[in-house]
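Each value in this text was obtained by applying a stated rule to the coordinates, not by laboratory testing. These numbers were taken from a predicted model, which means no experiment stands behind them. Cβ atoms are built from the backbone, for glycine too; each structure is taken alone.
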Structure P
Amino acid sequence: MSIDDLDTVAARGDELGESARALQQMAREVLAREQRLREQVQQLRIEIDHTKKEHEVREITESEYFKDLQEKAGKLRRTPRQAPAS
């Protein structure tokens, strides 16, 4: 059953029609709230993924192994390149 299934009853001018319209309005509000909550959950997932990724990158870049690689790369960059033998 959907919200629109109550259209026939909601069109009535009596108390039953009034109740059907009230039910339709409540159902629309529930659906809108559910959609907003889904969007919030999606946003939170994105934020959690971003935070997790930052943590993983920090774990790598703060490791001794990474610092050692950075140092070696810096030394290689400062070392003059020799011309290839002809």
Structure Q
Amino acid sequence: MLVITRKKGESILLGDNIEITIVNIDDQNVKIAIAAPREVIILRKELIKQVGEENKSAAQFNIEELEGLKSKWLRSDYYGGF
């Protein structure tokens, strides 16, 4: 990992077409501006982690609920007598 010290108004270039500029610095936060082509996806890491955890949770199922659905589907009256 590269660690670089920057002051307000200074920038870092990533490759030929991405520029990161320090916009503001206060006690607990650093505000940055990112100039990049539209095709470059920029995401906050903590949101990616949160979405991944929510996806894992959604993919889990309760086997008892699944068995309940299966038994409903197998009953002929569930489909209105079909």
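Identify the structure, out of P, Q, from whose coordinates mean projected area of the Cα convex hull in nm² was calculated to give 11.5.
Value 11.5 for mean projected area of the Cα convex hull in nm² corresponds to Q out of P, Q.
Work out the source of -10500 here, i.e. which of P, Q gives that when helix-only ellipticity at 222 nm (-39500 (n - 2.57) for each DSSP H run of 4 or more, over all residues; to 500) is computed.
Source structure for this number: Q.
From P, Q, which structure was FRET efficiency 1/(1 + (r/R0)^6) of positions 18 and 66 (r between Cβ atoms, R0 = 41 Å, to 0.05) = 0.05 calculated on?
Source structure: P.
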